[in-house]
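Down below are the structures I want you to see.
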Structure I
Amino acid sequence: MIIPQLVGHRGYPRHYPENTLIGIEAAVAAGARFVEVDVQISRDRVPVLFHDDDLRRLCDADGKIHDYPYDELWAFHVAERKKFGDRFNDVHVTRLAELGHFLQRHPDVTAFVELKRSSLERFGVETMLNLVRRALKPALRQCVLISYALEALLTARRDGWRRIGVVIDRWEERRQEIIAAIQPQFLFCDVDGLPRQGELRIPGAKLVIFEVAEPRTALELTARGVDFIETFAVGEMLRELARLSDAG
């Protein structure tokens with residue numbers, strides 16, 4: 001039985017607000033050696049970890065990340081109250097630089113850093129790449145730049161980014177010419193966009209599948225050639241995969 005590598009999708013959202021340092025720390029404490037985060041840019045050009053287009057679900061606030069300078073974003077907090085109540089009322093919007101320093105303290109951990117289209121469109125590709133590079137400088141070698149925005153990834157490759165991952169929703173999208181030009185080391189694909197049968201392999205790249213909740217699905221995908229499984233419940237997935245492996 002082949003056990004897949006696991007990626008903590010946005011940290012450890014099963015138990016902690018997503019894309020927060022506390023969630024990333026918990027994922028690593030649970031055994032994850034790979035985490036995935038989303039990056040957007042504040043109005044005053046501070047890269048932060050945040051997925052949604054607006055602040056409503058996570059911060060119970062109006063507007064978007066790029067509408068506010070970082071000191072105002074700090075005051076909102078990423079409590080995700082509908083899910084966690086008041087448990088995380090003191091959790092702030094995490095700066096990308098905080099992730100860089102965390103990785104520096106954990107040299108065995110790799111982060112997949114996703115550039116969100118909204119910030120690329122607002123600030124421009126080169127600006128966002130420069131801001132992200134600067135924030136991650138202490139641990140840049142531990143980071144893989146990923147995105148749906150393929151033109152931005154092609155620019156990053158030409159600018160000398162060492163490790164890059166393409167994100168797609170449907171398996172057939174892997175054949176795009178621009179992906180061949182990017183030469184990604186990783187390809188991320190939505191589990192719902194995969195064919196139901198057959199081998200899943202990408203020549204020259206590791207395959208990462210998101211979002212997978214069931215351990216047996218993870219094992220089935222691994223048997224078909226998948227290298228990494230991305231999950232919101234990395235601790236539970238690790239424990240169940242270990243149990244299934246011991247059971248033979």
Structure II
Amino acid sequence: MRIIDRACVAAAAVAFATPAVAMDDQATYWRFDGRAEKRISNIAPATEWAASAWIGDDSTKLRLYNTGIVGDSGHIDNEGGTKGIDSRFFYSRLIADFWDAKAGVSFTVFDEGVTRSGFVAGVEGLAPYGIHVDAVFGISQTGVVSARLDASYDLVLSQKLIAQPYLEAMAASQNDPAIQLGSGLSRFEVGLRLRYEIAKEFAPYIGVSFEQFTGNTAGFVAAAGEPTSLVRALVGLKFWF
């Protein structure tokens with residue numbers, strides 16, 4: 001009976017967890033963040049999404065991420081083997097003020113049903129000047145070691161208007177031709193999203209991005225008849241609850 005009682009208490013804690021506000025060590029909270037984006041260009045228009053959720057307390061959390069990009073043709077956009085439709089599950093723990101270390105597993109589906117799974121670990125938090133940093137290292141079942149960096153910064157222009165410059169970059173230890181991924185620096189993207197917060201939890205935005213494939217990845221992408229650099233307009237919606 002004692003085991004059953006503990007299981008019921010744990011289930012109730014998850015069921016009645018409340019969204020994150022001011023946190024304390026004894027309470028359990030949760031939060032969901034989402035972004036849906038149309039990436040507009042004459043060459044490679046696409047739709048991208050990014051969603052993340054966590055449940056936990058001040059020091060320990062379970063985190064779930066799902067991101068993906070699909071071309072207007074309906075095919076998954078591999079983005080030079082750096083994106084696809086990617087799902088990640090992490091256990092994270094606070095290691096310093098505003099910084100979490102995390103470790104877990106990933107599963108990614110690329111075009112034509114090619115999949116990659118592996119282990120991932122990294123850190124996420126706020127660097128000086130309020131720059132949000134998410135740095136993750138991974139190793140896939142094919143033995144490819146990868147490093148991924150996402151960084152962004154919210155520049156408050158008014159009470160409602162926020163400009164967010166961002167950077168994405170990925171590097172790999174070796175080639176994985178089946179997904180168009182090459183060794184070395186594979187891809188980077190820089191851009192700017194300008195959002196208007198109708199409410200704190202709901203903000204449409206516009207923006208622009210520049211994406212560049214490099215090294216062996218650029219060779220694989222070009223051989224597939226795809227552009228190795230792109231400038232795209234962005235229109236999207238950011239929300240959380």
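None of the figures in this text is laboratory data; all of them are computed from the coordinates on show. The structure displayed is predicted, hence computed values, not measured ones. Cβ atoms are built from the backbone, for glycine too; each structure is taken alone.
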query = Which structure, out of I, II, was relative contact order in percent (Cα under 8 Å, 6 or more apart) calculated from, if the result is 14?
reply = II
query = If we compute distance in nm of label points 7 Å out along Cα→Cβ at positions 113 and 153 for structures I, II, which one ends up with the highest value?
reply = II
message = Out of I, II, which has the highest value for mean count of other Cβ atoms within 10 Å over residues 33-40?
response = I
request  = Determine which structure produced the value -0.26, -1.00, -1.13 for log10 I(q)/I(0) by the Debye sum over Cα atoms at q = 0.07, 0.14, 0.15 Å⁻¹, calculated from the coordinates; the candidates are I, II.
outcome  = II
key: Origin of the value -3000, where helix-only ellipticity at 222 nm (-39500 (n - 2.57) for each DSSP H run of 4 or more, over all residues; to 500) was derived from one of I, II   = II
message = Given -0.66, -1.11 as the derived value for log10 I(q)/I(0) by the Debye sum over Cα atoms at q = 0.15, 0.25 Å⁻¹, for residues 129-208 alone, which of the supplied structures I, II does it correspond to?
response = II
